[in-house]
Each structure stands twice: as structure tokens, then as C-alpha cells.
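Nothing in this text is a laboratory measurement; each read-out follows from the coordinates by a stated rule. Predicted model, so just to flag it, every value in this text is computed and none were measured. Cβ atoms are built from the backbone, for glycine too; each structure is taken alone.
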Structure I
């Protein structure tokens, strides 16, 4: 039950964080003046990485541990790991490169695309939160 609880806490933190980023933080990017943009984006990347990377690594690690442990229902453990791994992969393959391009230059169209595409991560972490709750419920 400890793995399920740790998984739930980690996913809940990530879910709350992504909703805050989606609804508050990313939309405010459009209000940053173009001359201030490069420094702002660079600092955003630095600060968010320090916060999110350990949580995301823990997310994937805990999801893998739950599957390998064998105590959780197989279908839920697989869904949990698929969501954690998929979000991690998408962040590295899609969202981090978008931020890299944004660091190079202010691009309102790319900012709009980032906000729209980020709904996928927001919904995926919300789905993973539901799975994490189900995993804990099954362990109790």
C-alpha cells in the first residue's frame, strides 16, 4: 500500500501543478513583452525543471515499481505506467523542444500552440490521477 500512496501523492502534485501551469502560467506568457521574453523564458525553463523533473522521474519510477511489484491490479498498473511514461516522453519530445524554440525567439503563434497542446498533458495527468486513486483503493 505504500507504493500506491506514494504514487498517488506524486501524481496529485503533478496534476495540481499542470492545471496551474495550464490555466494560469502558460496563458500569462502572452503578456510578457517581447524585449523581456528571452530572459523570462530562460528563467522559466530553469525554475520549472528544478521543480518538475524530480517529480516526473519519481512518477515514472513509482509507476514502474507498482507494475513490477505485482501487488496492484495489472490493468491499472499498466495504465499508470503508460500514462507516466507517455507524459514523460511527450515532455521530452514535444514540449521541451517547443520551449527551446521559444527561448531562441518570441513567437506568439508557437505560444498559442504550446497552450493548446498542453491540454493533452493536463488531461493525461488528470487521467493518471484517477488511475492512482483506483490503485490506492484496490490496495486498501
Structure II
């Protein structure tokens, strides 16, 4: 019988491999992983200051400035006046940015759905249950 630590290691490794494989479904050359991650974080948050986005992504502010500049050049994010501090700006995704994220999400789901379709009905049901458990763990 596997210990909790052994189960955790198996789960971590499987999630890491799956995450890497899902990243590979993104169109080549569209966005760097850092740009994609920042765009996703910004979209999930709604709006953030550049500093808040840098903290969320765990990068230094100058690095985030470069990332945001590239995203802004592509029309994927916009800078708006901060509602309470005129010295700052807030960043938010544009409609184009949300479209890029949606297209990437569809590509990942299509690939993963195809993989799930190759499983037996029993395996698919086990995976559905496991997904709920992993989600619960991730929210703890």
C-alpha cells in the first residue's frame, strides 16, 4: 500500500506531465509561456496594477513591464487609469486577449477530450471522480 507521500509524488508527477503536454497544444509562436501566463492571470483577476500582476506571476516588476508591453503591442491588454490613484494604471484584458485565451482553452480541451475518449467507460468515470477530488485539494 502506498504512503500518502508516495501518492502525492505520483500525483505531482502526473499533473506536471499533463500540464507540460497541455502547454504543447498552444499554437507555436503565438505567445511565450510568460506572456500567456500573465494574460491568464490578468483575465482571472479582472484588473490588476502592474505590480500586482508581477507579484501574482512571481517575477520582478521590470520583467513584467516587458511582458505587458508585448501584450499591449499585440492589443491583448489595455492600461486604464487607476480608480483611486492617478499615479497608477490598472491592466485588463481586451476582447482580443480574451479571444486568444478562449482559443487556447478550446485547443487544450479538444486534445484532452480526445485522450479521455480513448479510455474505457470505467476509466472515464474514475477520471471524473478524480478530477473533483483534485479540484477540492487545489482549493484547500
Structure III
């Protein structure tokens, strides 16, 4: 049952990205371009997501366990260190340059566009490289 719920949640998330325009790299770049052709519509998308997520997490924290899993997987580390800050900066730079973050990029794989496929291949390569470098440490 858990895999079906994960599939359903992923499908709803992907549909939401497409419907809201967050899977369109040009719309995302226009949102991030505060000094130029700024498009504020994605701020409403993010605001709506936060307005739903914050109360939902508050309710979930009160449950003894999730409906379709044995236990919750809450983060155990809550410190802000240099790895987190540098990683967030790299993520933001990549998002700003490409107009894509991993969720919308994976949603866009179905378009078959070469730049999207290249982005996803490089995303996987970066994750693989990170794992190899971290295993050596």
C-alpha cells in the first residue's frame, strides 16, 4: 500500500508543478529575476504550499505513526553548518541558472527535450560524485 501512496503523492506533486507553471524554466527564471522581467505568480504558488504544509506538519507531529508506514522519518539533525549553507547556495545558483530544480526537471523528462535530459543526467552524476567523495572522507 505504501508504494501506491508514494506513486499517488508523486503524481499529485508532478501535476501541481505542471499546473502551477513551476515546471516551466522560463517562468521560474522570470520569478528569480527581481531586477528585470519579474513574474510574481510563483510567489502565490509557494505561499499556497506553505499555507497548507505548516498546519499539516503540525498535525502530523501529533500522530503516533503515519497511515501507510511503520514510522515517521523526521530529520534528526537541525543545525545550520557550512555544508548546509554551501549546499543551499549551490542549489540556488543551479536553480537560478537553469530555471529548474530536481522536482520540475524530473517532471519535464517526459518532454524529451535535450537540455532537460542533460540536466537530469548531470543531476544524477553530481549525486553519484557526491556519494563517492563523501565515502572517501
query = Which of I, II, III yields 4.6 for distance in nm of label points 7 Å out along Cα→Cβ at positions 37 and 69, as computed?
reply = I
remark   = When distance in nm of label points 7 Å out along Cα→Cβ at positions 53 and 117 is calculated for structures I, II, III, the one with the largest value is II
request  = For relative contact order in percent (Cα under 8 Å, 6 or more apart), the calculated result is 29, so let me know which of I, II, III that is.
outcome  = III
request  = Using distance in nm of label points 7 Å out along Cα→Cβ at positions 45 and 77, single out the structure from I, II, III with the greatest value.
outcome  = I
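For the read-out Rg and Dmax of the Cα atoms in Å, a value of 18.4, 60 was computed from one structure; give its label from I, II, III.
Of the structures listed, the value fits II.
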